[in-house]
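Enquirer: Quick heads-up: structures coming right below.
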Structure P
Amino acid sequence: MPDNPVPTIAVDQETCIRCGACVAVCRAARVFELGDEAAEAVRPQDCWLCGHCVAVCPVDAVHHTGYPLDACPTVDRDALPSFEDLVGALRARRSLRVFRDKPVPRETVRRIVDVSRWAPSASNKQSVDWIALDDPDRIADLRDAVVETLDRTAQLLKIRLLRPFLRVALGPHRVSEAVDAADTFQDLARRHAEGEDLIFYNAPLVLAAHVPVEAFLGRDDAVYAAYNVMLAAESLGLGTCQIGYVNAALERNDELTQIIGLPEGRKLELTMILGYPRFAFKRAPSRGRRSLAWNPS
């Protein structure tokens, strides 16, 4: 996101064709008005820094210090995938848990993560950053800490004397879910002790998306960014899988942030693994139709 919160915005009066596009897309902030000869930026101090005005102008007449034209590539709509191609790509993506014993080049990771900056974000904050772990020892430390934390949580959930307090704090339904999860956590710990990796599945790389602690919609931003990463990885012959166990453990053990290397003032929102698939998937498993209700009463 541009660093300067009050940008300089100007409309080239000679180039402007007075189409009104900048006025229309800046509907909420109302930075622009149509003058007699051309559009004018009359309230630049109210700019939301979304960049729509620069992106929509058909003649590049809008000059915005936050979005210089040479940093805003033109969009080739003829190169966009067709609806069928896009659906095919979405069907091809799998949540991968079986990887080849092959490291992912760091430059490839940079290319994939870079795609995440084109994901939408709340108020265009663009606040999602990433941490990549490719040190096997570091990944093992994180895996051990996650399993230990979940196992300890399971042991507490199994203590019946604590159930009444949990029902007050979480509600009866949540307590029932938590107790069911306890069995899963304990089985996870048992298999971990036997040498199985059911957290990161021996993936060569772990990616963690983090946002400022004050980001109200940071989770949504991270999910959007992560899906861009997933699709970009798929296009380069890589596979991904989101790992919810890390977040579940993080809620109960702040020490995980030290293992991950989370910067101060940031919170982890999403973790995924990345690697080369051991197998190619021939088919896309079916999915149930989603319900769509029109104007329900």
Structure Q
Amino acid sequence: MYRRRWFQLLCAGAAIAALALLAACGGGNKEEVSNTPATSGAKVAATAPELEDGTLQIGSDISYAPIEFYEEGTQNAEGLDVDLANALADELGVKVEFINTGFDGIIPALNVSRFDIVMSALTVTEERSKQIDFVPYLSAGTDILVAKGNPKNVKAVEDLSGLTVGVQLGTIQVDQLAAANDELKAAGKPEINVMTFDQNPMAVEQLKIGRADAVIADSPVVANDARLSEGKLEACGLMIEAAPYGIGLRKGSTELKAELEAALEKVQESGKYDEILAEWGLTAGALD
């Protein structure tokens, strides 16, 4: 999804049209497709080869609320990325098609053209930027989800020493825990027992039943999970290594990248960008 794939921090609410990305933030290997109606009135000239068929295909791991998730009991995708993707598509005069894919394989799938772009709480990192290009659109960080009252007194990643921590495969948090363990080992302290899962909700469930002491994920996702836990869980309120989420594109998609940048600028200028962030409680992550 900081998938380092702002709400397991800031909340899943209600939403808008369909979404998905190949994770926030891994969502299994099963692929599902959901479509939004075709839009009209293009405001940015869409001439990129990827848009010749009138559709922008988006890879997404739709299991990382409030960034992207399925409405309970349905295959209707909701979330920040869904709303923003539809706003961008409206500017480009195309429809969107979200393709649900496991987060840990989302960049390789993009690079073999399974879809046109990735929108999946995908944190911009130096390593990822060697593989794909990005259009940044939101700032997020890492936070830690713990039981109500924070019984283990977790205030930083190093406080996870000797604890069992759940994390989603393919996320930057996996790398953060590995780095923390290197430091703990060098200091002669107990390492973190890392439990990895295909999807973030699986990690959260282990915390709820007491098999994990904490879950580490993007701050918006942590906040959202805490809100939905009915008082059983809470966010530590951290903002570790804040960095932007980015729309991921293949290195050769230069025209599409330029058109998406232009569309995003128009969505920001119109006020729609601020409206979408406010809908999902993510205004603190706004980028100019």
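Enquirer: Comparing Kirkwood radius over Cα pairs in Å across structures P, Q, which is largest?
Expert: Top value of Kirkwood radius over Cα pairs in Å, among P, Q, belongs to structure P.
Enquirer: -8500 is what came out when helix-only ellipticity at 222 nm (-39500 (n - 2.57) for each DSSP H run of 4 or more, over all residues; to 500) was calculated for one structure; which of P, Q is it?
Expert: Answer for the origin of the read-out: Q.
Enquirer: Tell me which of P, Q gives 14.9, 40 when you compute Rg and Dmax of the Cα atoms in Å, for residues 188-227 alone.
Expert: This value belongs to structure P.
Enquirer: Let me ask something else about it. Looking at structures P, Q, which one was Rg/Rh (Cα atoms, Kirkwood Rh), for residues 60-131 alone calculated from, given that it came out as 0.97?
Expert: That value comes from structure Q.
Enquirer: Work out which structure the value 9.5 belongs to, where mean count of other Cβ atoms within 10 Å over residues 68-75 was derived from one of P, Q.
Expert: It traces back to P.
Enquirer: Upon calculation of distance in nm of label points 7 Å out along Cα→Cβ at positions 212 and 276 from the atomic coordinates, which of the structures P, Q produces 4.1?
Expert: So the calculation was done on P.
No value in this document is a laboratory result; all are computed from the given coordinates. No experiment lies behind these values; they were computed from the predicted model shown. Cβ atoms are built from the backbone, for glycine too; each structure is taken alone.
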